[in-house]
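*Asks:* For reference, the structures are reproduced in the following blocks.
Quick note: the coordinates plus some simple rules give every number you see, no bench work behind them. A quick note: this is a predicted structure, and the numbers were derived from the prediction, not measured. Cβ atoms are built from the backbone, for glycine too; each structure is taken alone.
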Structure 1
Amino acid sequence: MARLYMIRHGKPSAVWGQNPDPDPGLDEAGQAQARAAADALTALPADQRPTRVFSSPLRRCRETAQPFADAIGASVEIEARFGEIPSPSSLKEEERGPWLRNAFQSQWSEVKGDIDYNEWRAAVGEALGELDGNTAVFSHFVAINAALACVTGETKVLTFRPDHASITVFEVKGGKVSLVERGPEAATQVL
């Protein structure tokens, strides 16, 4: 039996449409959240503490992962399947937020874009199921919802609002992933 900890990235220095940088890092609050997540993970009992660290390729996740990786002497392994939900390629930067807010009100099968979002959701779940041993996965708001949908069978895109650096706990036993505990939810609207 292995524990999987899926951690939402810390607060980024900018959100969509507010910064020309398509891959912003963390702001000061986000850096503090990353350190707090590292502290929480290192404080776990030895038999539950992650020994591997995975991250979305995006900078805000890598920067959130690094304090914990440093604390346990591990490298951050990049896994694209834990990345941000891909928006349609035809969208301008300022259109991404409204597209995502609309997706939040939808079922996975209703989300419109360049890909099949049911398949994207399933790929997030498959990536989790492939992990062995206690593992920390630093990811995104929607990817965490995708993981929960895979585990619970939920068909809605948005069922949970993980706060920045929120830690959601899963367990893998016999190749089956189950939810142990949702992390704290955001008190404010996402986006």
Structure 2
Amino acid sequence: MRIISGKHKGRRIELGKHNPADIRPTSDFAREAIFNILAHSKHGLNGHSFEDQRVLDVFCGTGAFGLEALSRGAAEVTFIDQAREAIVTARQNAERLGETEHADFLLADATKLSRARKTYSLIFLDPPYFGKLIVPTLKSLHSGGWIDKDALIILEHDAKETIELPEGFSVIDERRYGRAMVKLLNIPSPLRGEGGA
């Protein structure tokens, strides 16, 4: 795995010591497609750059999504995972890229997050397939005030999974890349701002 674009283009992202059964990195192809959507689609950042974006990488694994965002100029990234080895790996990858100054690491259950200290404008949500973690995580992010009022949420799940999103979350775009289904979500009013940070 490598960084696709930006100041760290071509740099390796290490998998760490995970058992292969415990981690399922998004393919470079799908990750590149996701960032192309963000950079160029009307449903993505809508002409805005990654600069000044506060990014949340939930179920971060190796940290590939957040590190790619940092490479492209994101202001900061918070990496969340409940697996200690994943947090260690994401931190080591950030250290190799010299990005620890712009990164925070949180060992936590994403379905039971505490109150956020800040909101995030770009959120990557890539839970283990078929883990039934998507809905409780979205509810946790919303009730905890993690989601900026204009945030874009990038959700990846197995194409065979049927996901019933919580009330207020809307799919604004979706694409399939092999086994992976990628959805772009937002929270239109009236839910925006309820319980915000």
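*Asks:* In terms of mean count of other Cβ atoms within 10 Å over residues 54-61, which of structures 1, 2 is highest? Please list the in-between numbers first.
*Replies:* Values: 1: 23.0; 2: 26.4.
Going through 1, 2 one by one, mean count of other Cβ atoms within 10 Å over residues 54-61 peaks for structure 2.
*Asks:* Another question about this same structure. Given a value of 3.3 for distance in nm of label points 7 Å out along Cα→Cβ at positions 118 and 174, calculated from one of 1, 2, which structure does it belong to?
*Replies:* Label of the source structure: 2.
*Asks:* Given 15.7, 47 as the derived value for Rg and Dmax of the Cα atoms in Å, which of the supplied structures 1, 2 does it correspond to?
*Replies:* Working through the options, I get structure 1.
*Asks:* For the read-out mean projected area of the Cα convex hull in nm², for residues 86-165 alone, a value of 6.1 was computed from one structure; give its label from 1, 2.
*Replies:* 2
*Asks:* Supply the structure label, taken from 1, 2, corresponding to FRET efficiency 1/(1 + (r/R0)^6) of positions 38 and 94 (r between Cβ atoms, R0 = 30 Å, to 0.05) with the calculated value 0.90.
*Replies:* Details: 1: 0.30; 2: 0.90.
So the calculation was done on 2.
*Asks:* Hey, mean count of other Cβ atoms within 10 Å over residues 6-13 derived from one of 1, 2 reads 15.1; which structure?
*Replies:* 2
*Asks:* Now, a different point. Given that relative contact order in percent (Cα under 8 Å, 6 or more apart), derived from a single structure, equals 31, which label among 1, 2 identifies that structure?
*Replies:* It was calculated from structure 1.
*Asks:* One of 1, 2 was used to compute helix-only ellipticity at 222 nm (-39500 (n - 2.57) for each DSSP H run of 4 or more, over all residues; to 500), and the answer was -7000. Which one was it?
*Replies:* 2
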